[in-house]
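Every number here is computed from the coordinates shown, using simple stated rules; none is lab data. Being a predicted model, the structure only gives us computed values, none of them experimental. Cβ atoms are built from the backbone, for glycine too; each structure is taken alone.
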Structure I
Amino acid sequence: MKQSYSYNLFADYFQFYLQDETAEGNLGDSWTDDAVKRLLALAPGIIGVGTVRNMTVPVVVEVYDQEPFDNNDEWDQINECCIEITSGTIEVSGCSDYFPDAARITVPSGTYRARIYYGRLNTLRGNGLEGDDHYKVLLWKAPLAPLKVIKQRQENGA
């Protein structure tokens with residue numbers, strides 16, 4: 001079974017968030033050089049997904065009742081990590097959004113695995129504000145496991 005949600009999020013500071021509604025931490029110290037390279041920063045109850053544009057980007061979030069299996073070929077980069085959702089509510093927002101107005105997804109409390117897909121990252125045009133990049137996050141309940149880079153992006157000219 002799958003629940004699917006589509007958003008257009010303002011990726012201010014080149015990022016958007018998925019976080020437990022009651023998370024009190026922040027990602028201020030989490031954006032290390034490695035985190036920037038993998039486009040993923042983590043803090044307790046918070047996933048910061050990096051983007052290649054500082055603009056509104058399309059994001060799909062899908063919640064599954066078990067680990068999904070799909071084709072990874074169309075994606076430029078794929079990461080997996082975990083997030084603890086204690087409140088039963090996931091906020092989905094740009095980092096500078098007003099959090100009380102953020103989109104919310106109701107889920108059973110627990111530990112979730114998140115597989116983050118990054119697509120068409122090398123399509124930036126002109127001044128870097130326009131492109132066809134898009135992002136998808138799959139979530140399912142799973143035991144706590146370490147961060148995993150499944151596929152690392154190949155940048156233009158690399």
Structure II
Amino acid sequence: MFEFVTDIILWLTELAAGAPVWQQFGVLLLGGAIPFVESYLGSFFGVLAGVNPVVAVLASVLGNLVATFSLIALSGKARAAATRGKERSKRHEKVAKFLDRFGVPGVCLFGPLVVASQITAPTLVALGADKRSVFAWQGIAIVAWGIAFGFFGDVAITWFM
């Protein structure tokens with residue numbers, strides 16, 4: 001799995017490096033929509049590839065937001081259909097305990113350390129979290145992670161070059 005993500009990151013970095021700004025934006029927009037690349041790795045590797053940090057962060061964040069928010073919007077209807085008359089599995093119970101312990105803000109802000117936001121956000125809605133809260137906190141998390149990693153990419157270039 002991680003080899004696949006590494007290959008995607010290298011491919012996106014090669015596409016973005018030296019391309020016109022509008023193409024860089026498009027490449028990083030698509031990269032941000034890919035689970036486990038998302039806003040943070042798209043921003044970071046975009047900056048390392050020589051993309052303007054503002055362009056790298058905006059494109060990666062926008063791609064991640066569109067993908068994740070689309071999945072959140074779809075997950076509410078899927079939850080109603082999937083949970084009708086069914087008990088929660090042990091895995092759902094573990095995620096539910098994490099949700100009870102840290103709430104939607106904690107899961108959204110720190111979820112990318114464990115799993116992609118495109119998986120975390122719909123799972124929260126499927127577990128019954130308020131959809132508006134998931135939209136808000138997941139949006140904050142995507143923007144924050146994208147800015148932070150874009151900044152780290154810029155610092156890395158300055159430090160090592």
Structure III
Amino acid sequence: MRTLIVGYGNPYRGDDGVGYHVLSAVAERLGRAPLTLDDDGLDSLGQDLDLICLPQLLPELAQILGDYDRVIFVDAHTGAIEEELRCVEVEARYTPSAFTHHMKPETLLGLAQAFSEAIPAATLISVRGSEFELCVELSKAAKRLAAQAVDCIMQMTSGAIA
């Protein structure tokens with residue numbers, strides 16, 4: 001089963017960069033080098049478990065999704081979501097937005113469906129953030145939640161890791 005993990009958010013805005021930190025920790029747990037801030041992972045695709053880290057979801061990713069059986073999105077959220085760590089299945093549904101910065105995983109899956117009849121099963125793991133100032137460090141609370149997100153991802157992908 002091929003799996004793609006997509007972390008997104010601004011790694012230079014504190015907790016908004018939780019996707020970057022989670023993917024880096026997953027890479028280390030897999031025995032890979034941690035991500036660097038200037039490596040989005042797109043040049044390294046082709047493994048059973050691939051990692052991509054971007055500032056935002058891009059429509060161009062829709063075509064890539066068709067190459068995978070499962071995709072896991074990792075992002076930060078604010079207090080609008082009740083749970084500190086939320087893990088939900090994502091259904092393909094196109095919801096237009098005037099700004100691609102606000103593209104949601106379900107919209108990206110909806111676009112992927114336009115390219116391929118078979119789209120991957122998708123999950124969104126969302127970590128509550130509380131500090132979004134200019135820095136590359138996570139808050140203490142977000143670090144704790146990011147570690148839980150990494151554990152969740154490792155459990156979800158244990159069959160994909162050879």
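Thinking only about distance in nm of label points 7 Å out along Cα→Cβ at positions 76 and 116, which of I, II, III has the largest value? Mind dumping the intermediate values first?
Details: I: 1.5; II: 2.4; III: 3.1.
With respect to distance in nm of label points 7 Å out along Cα→Cβ at positions 76 and 116, the highest-scoring structure among I, II, III is III.
Source structure of the calculated read-out (helix-only ellipticity at 222 nm (-39500 (n - 2.57) for each DSSP H run of 4 or more, over all residues; to 500), -1000) within I, II, III: I.
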